[in-house]
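Got some structures for you, see below.
FYI, it's all coordinate maths here, none of it is from the lab. Worth saying up front: this structure is predicted, and the values here are computed from it rather than measured. Cβ atoms are built from the backbone, for glycine too; each structure is taken alone.
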Structure I
Amino acid sequence: MHASHQIFLDAITAKRRLRVRFLSRKLGQELERVCAPLDFGPLRGSVDRSDHYQLWDLEGKKKPHNITLLESDVVSMSSLEETFEPAAIITWTFKRGAWHVARDWAEFS
């Protein structure tokens, strides 16, 4: 787990936005984005069972807005004062109990 792992978990609980700096393997450079933390764990349906930080890129102009990062890709994460509403992000068919990290997000828990 990354040194900022607890910041990530606390942001899920408080529905706080994160500023995340990470290495984009696709672009081969560091990027920084404001994101909503979604989950931490293996990606659903993936053969690779490695844990990933799963985030929603709140600044993304192109879909999909999800960012999945291995611990080694994360440079830093810091919590922001701004919050987010899960209902504004979760537009897919959601299955209760689908998260690896427990949270109280009402119908999106």
Structure II
Amino acid sequence: MSDIAQFAIGDLVHHKLFDYRGVVADVDPCFMLTDEWYENVAQSQPPKDRPWYQIFVHNATHNTYVAERNLELDTSEEPICHPLVGSRFETFRNTRYIPFQKVN
């Protein structure tokens, strides 16, 4: 298992290699997809035993799955434009998104 994740759900992030912004929609403590996906998509071969993140990409309709080492905090303080933001997050406050509270 990995150390504590550097980013939390709702944090704004910037992808260091591909220069896009997004919001963290989910966090996995380690790589959780298939070996085939890793071999075909994760070109830089980031560590599988560190956190990975589902990112809603700004000004896009797709999500990405990104290794922690390829992300940094986004300092723009600007909201993200993505069609799923409203279904996952309640509001944008103090430079981060606040997830809906789960009701059991």
For distance in nm of label points 7 Å out along Cα→Cβ at positions 18 and 74, the calculated result is 0.5, so let me know which of I, II that is. I
Name the one structure among I, II that mean count of other Cβ atoms within 10 Å over residues 26-33 of 14.6 was derived from. II
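Suppose distance in nm of label points 7 Å out along Cα→Cβ at positions 50 and 90 works out to 2.7; of I, II, which structure was it derived from?
Numbers: I: 2.7; II: 3.2.
Attributed to the structure labelled I.
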